[in-house]
1. A value of 7.4 was computed for mean projected area of the Cα convex hull in nm², for residues 85-196 alone; which of P, Q is the source structure?
2. As an exercise: semi-axes √(5λ) of the Cα gyration tensor in Å, for residues 141-204 alone, calculated from one structure in P, Q, equals 19, 14, 10. Which structure is it?
3. If helix-only ellipticity at 222 nm (-39500 (n - 2.57) for each DSSP H run of 4 or more, over all residues; to 500) is computed to be -12000, which of P, Q is the source?
4. So mean count of other Cβ atoms within 10 Å over residues 13-20, computed for just one structure, reads 25.8; which one of P, Q is that?
5. Computing relative contact order in percent (Cα under 8 Å, 6 or more apart) gives 24 for which of P, Q?
6. Mean count of other Cβ atoms within 10 Å over residues 5-12 was computed and gave 25.2; which structure, P, Q, did it come from?
7. Just checking, which of P, Q has the largest value of distance in nm of label points 7 Å out along Cα→Cβ at positions 117 and 269?
Structure P
Amino acid sequence: MNYRALGRSGLTISALSLGTVSLGVDYGIEAPGEFGRPDDADAIRLLRAAVDRGITLIDTAPAYGESERLVGLAVGGDARVVIATKVNAMGVASGFSRTVAASIESSLKTLKRDVLDIVQIHNATAALIADGSVTDALLDAQRRGLVRAIGASVYGEEAALAVIRAGHFTVLQVAFSVLDQRMARAVLPAAETAGVGVIVRSAFLKGALTPKAQWLPASLAPLREAATRACDALAGGVWERLPEAAMRFCLSAPRVASVLTGARTVAELEAAVAAETAGPLDPSALAEAARLGLTDERLLNPSQWDIP
């Protein structure tokens, strides 16, 4: 496992990290026999297996159902692990300071930590960053020693650049994949210049860059066709090889600190670790990948997917 500095946060993390939304809620494409969160015992086993294989960053959130509880039970007491969680400020009209403080206190207890390594604003918008209230609440928690590093998880270039330009954040989480390369143009260079560490999520685009793409509904036929093109270009038309190529593409990005895998089984975890071990894609494969990016937000943002 390779390890990289997370911007100017002072933290060093594994190049491959574990996202836990699929451990806390049912998540992803409903492929036969491959849907639904694991039971507690299997989830805890997976979390501990990830650390045993060298993964040091685990990403969670209160919004991910049982995720924080499971992370706390499995690795809350493990000093090797950097835990990144979130605060959800969406829909809060006032009282940001109280809301953020309550969220942090709850996460500390649930994750069994005295200090939270990273706290991110969940789904931060440019308007929320401009308002500054949530940022101020996080900075206050940081000054009080409850949080080591603050960051934001965002959708879109506008919000990402707002986080970078604010100057207070050292961590930025963005969606990035073979099919969604939009952050490479302006966001990744700007983050590097500002010393903001980038964590990539959606390397598999919620399963669209795995064999599960074959079960995408007719309403997402253009996405299924794009995934098929990626499979042909990067995996020789073999669906089972596509996840490795998709993960290696993200790990090849020079300005990315860590790439989240949303593994829900130990087998999926092992495959992601093997992809990290295999190293970056070769230049010819990267040139092929560069031609596969889409721009349609309706296809690239799973929250906008039209699934019956």
Structure Q
Amino acid sequence: MKAYVFPGQGSQFSGMAKDLYEGSEEARQYFKKANTILGFDITDVMFNGTEEDLKQTKVTQPAIFLHSVVTALTLPDFRPDMVAGHSLGEFSALVANKALGFEDGLRLVAARATAMQKACELNPSTMAAILGLEDAVVIDVCRSIADEVVVAANFNCPGQIVISGSMAGIDLACEKLTAAGALRAIKLNVGGAFHSPLMEPAKLELEDAILATTVNKPICPIYQNVTAQVVSNPDIIKSNLVKQLTAPVKWTQTMKQMLADGATSFTEVGPGKVLLGLLKKVSRQVPTEAVG
């Protein structure tokens, strides 16, 4: 069974998708449509922008979505048996498996980026990668910090968890986790505490947009971040998209579940190979490929 996975924020680079644009008339039409929907020339930023330009949330999220989705929609042999996406990548996965239309998916991603940016500005906050500890240890340490917001946000692979919270909460958690035996605690250069309770304003803002969007029955199952389980029901898909903003990304659990359900190969669609690197920490036996 062919599994396709779609990356999230952090995989962007200057020049992304330029070869795709130049090599396919079908791809060019999607990018031109995106420029119109977004109201600015995102292709120019993707192809020629600096690293700093591409770091802006309003650019980063639509750019990665576009790179991933247009790659998938223009692949001649794209026949997924199962899909998943990391955080933002969940929206790409839903367009790829026909649950969301291209235009609706892009509008939701743009709305999500704006809502998250606003939430970041309301509460200065950040994230940190914790290497070399068991999940339970990280969760317990985060729970032990009562006066600040700090939670386990991304279960990326065994031994790599990203925590999310207030500035003081992250500092304290990094200190405690290092004392508990973490190999490294690395503060990340991100705009805010994604997948934490501090994203509640963004969740409230995005909820109406998601609930008002048509979600169709997908052509294959999606494994959503919130549950790491197969979902095909459009109403549950919508509900999980809303929850995703404040809930942890269960990526390790997702990879294990896809393998348990019979995935025989994994293809990462979009910029970079981050997800294939994480998969290797779960299984080195399964064949992998990156496209885009």
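1. Numbers: P: 7.1; Q: 7.4.
Answer by label: Q.
2. Source structure: Q.
3. P
4. Working: P: 25.8; Q: 16.6.
Here the read-out was taken from P.
5. Comparing all candidates, it corresponds to Q.
6. Q
7. Between P, Q, the highest calculated value is found for Q.
Read-outs: derived from the displayed coordinates by stated rules, not from any lab. Here the structure is a predicted model, which is why all the values come from computation and not from measurement. Cβ atoms are built from the backbone, for glycine too; each structure is taken alone.
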